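Below you'll find the structures, each written out as structure tokens.
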Structure I
């Protein structure tokens with residue numbers, strides 16, 4: 001079983017292809033998108049996406065807009081922001097909007113894998129809390 005199911009979002013196709021290969025070799029299931037709009041559509045229709053690795057600088061819908069929409073529509077999906085053009089302001093904005101973390105390109109693969117594992121673990125823990133709360137609610141109603 002894969003360590004995590006990741007959606008990789010970046011408008012640079014060669015970067016996406018290279019990162020997909022590198023992550024897949026490390027037992028990460030990867031779905032790829034070349035835009036924010038495509039990412040949102042894929043999260044909607046693809047079961048099991050746990051973590052989004054999201055580029056900040058993209059044409060049309062940038063990473064901050066995409067992050068905001070992901071968190072609005074899919075609040076449990078964790079997002080790791082990636083950028084080659086980091087500014088403190090963008091990092092702060094991303095974290096305020098709910099990004100799990102913020103890494104600079106090119107990023108260390110071991111660090112990225114660690115962040116993906118941590119983010120996937122956090123998503124699973126949140127899902128388990130929701131399931132436990134629902135089960136408790138159901139059993140309390142029956143009593």
Structure II
């Protein structure tokens with residue numbers, strides 16, 4: 001393992017490394033809207049809500065977070081395999097939740113891939129609950 005990671009808000013400069021991490025971590029899916037330019041726009045609309053974990057010169061964890069003025073959303077939580085199990089994912093989530101709470105958000109949603117039992121276990125352990133009364137749906141423009 002490299003040096004101990006520190007957390008800081010995500011910047012546009014972090015996006016290529018974050019996308020690389022997200023593409024490598026099982027259960028995290030990049031899709032439409034996840035280009036560097038589109039993600040940079042998301043960061044501008046939701047400043048200080050997304051976080052990265054840096055160890056040495058390397059990005060080892062990342063979470064994308066924001067809100068629509070009513071509900072918060074967390075996307076793409078990922079931690080490199082070298083740093084899993086040490087609470088880094090939880091710390092990233094806690095930072096984003098604190099930022100969302102400070103913005104007045106009282107409910108936060110996530111999407112967990114149906115074929116991601118590791119992710120489901122992580123989120124359940126953190127106190128998140130499945131929304132059995134709703135089904136995510138999408139529409140491409």
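Each value in this text was obtained by applying a stated rule to the coordinates, not by laboratory testing. In this text, all values refer to a predicted model and were calculated from it rather than measured experimentally. Cβ atoms are built from the backbone, for glycine too; each structure is taken alone.
Given a value of 21.9 for mean count of other Cβ atoms within 10 Å over residues 46-53, point me to the structure among I, II it was derived from.
II
State the single structure among I, II that was used to calculate helix-only ellipticity at 222 nm (-39500 (n - 2.57) for each DSSP H run of 4 or more, over all residues; to 500), giving -17500. All intermediate terms of the calculation are to be shown ahead of the outcome.
On the way: I: -17500; II: -9500.
The value was obtained from structure I.
Please state which of the structures I, II yields 3.7 when distance in nm of label points 7 Å out along Cα→Cβ at positions 54 and 70 is computed from it.
Here the read-out was taken from II.
Given 19 as the derived value for percent of Cα pairs over 26 Å apart, which of the supplied structures I, II does it correspond to?
II
Compute FRET efficiency 1/(1 + (r/R0)^6) of positions 6 and 102 (r between Cβ atoms, R0 = 25 Å, to 0.05) for each of I, II and report the one that scores greatest.
Max of FRET efficiency 1/(1 + (r/R0)^6) of positions 6 and 102 (r between Cβ atoms, R0 = 25 Å, to 0.05): I.
When you work out distance in nm of label points 7 Å out along Cα→Cβ at positions 94 and 110 for each of the structures I, II, which one comes out largest?
Once distance in nm of label points 7 Å out along Cα→Cβ at positions 94 and 110 is tallied for I, II, the winner is I.
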